[in-house]
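The numbers here are math on the coordinates, done by the rules we state, and not lab data. Note that the structure is predicted; figures quoted are calculated from it, not measured. Cβ atoms are built from the backbone, for glycine too; each structure is taken alone.
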Structure I
Amino acid sequence: MESMGVKELRENLSRVLKKVENGETVMVVRHGKGIAELRPLETHIDRLVSARLRARGVLGGGSGIVGPVKSVRNRTPQKPVSDLVIEDRR
């Protein structure tokens with residue numbers, strides 16, 4: 001993510017807006033502290049979330065498509081599934 005001061009932003013607003021329009025995020029700083037982020041508007045919540053995760057380096061390169069998921073059968077009906085999950089985490 002590129003960062004720039006307020007003065008630089010003012011002087012290059014058209015160039016910066018073109019970068020944002022192309023999908024980049026620009027952080028505006030004042031006295032070395034971030035005060036704002038300019039980023040493209042997202043129309044769909046999934047794209048917004050994935051863009052934020054990608055910007056933080058959390059999201060890898062996958063296709064974003066989830067394949068078929070198999071159902072898991074609780075083999076011990078007397079125990080809640082939440083307890084099984086807790087046991088599995090140990």
Structure II
Amino acid sequence: MAIEVKLKKWGNSMAVIVPNRIIENQNLRENDKIVIEIVKKADLSDIFGSLKLERKISGQEFKDKARKGWESNSDRKRREEWEKKTR
């Protein structure tokens with residue numbers, strides 16, 4: 001479950017407040033141990049629309065361009081096997 005909360009000053013520390021609806025939904029009680037994953041929300045407004053393309057491309061072509069050079073090991077292995085078969 002992901003929620004967006006604001007980090008607030010609490011003494012010399014920082015704290016987050018977990019909304020009551022989450023507390024009730026997850027049946028949380030005082031002293032329960034929970035895991036919180038921290039991900040800072042990014043502001044991408046300065047790069048939105050900055051990609052200039054020579055022509056309109058499909059969504060798949062866009063994803064392929066974005067992923068270029070970011071192959072996982074399993075993707076690379078699969079591609080190499082496919083290339084061997086098609087030679």
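Of note:
- Computing distance in nm of label points 7 Å out along Cα→Cβ at positions 7 and 63 across structures I, II gives 3.3 for structure II.
- Structure (I, II) behind the derived value -11000 of helix-only ellipticity at 222 nm (-39500 (n - 2.57) for each DSSP H run of 4 or more, over all residues; to 500): I
- Structures I, II were shown, and Rg/Rh (Cα atoms, Kirkwood Rh) at 1.20 was computed from II.
- Value 9.5, calculated as mean count of other Cβ atoms within 10 Å over residues 23-30, assigned to which of I, II: II
- Value 2.7, calculated as distance in nm of label points 7 Å out along Cα→Cβ at positions 39 and 71, assigned to which of I, II: II
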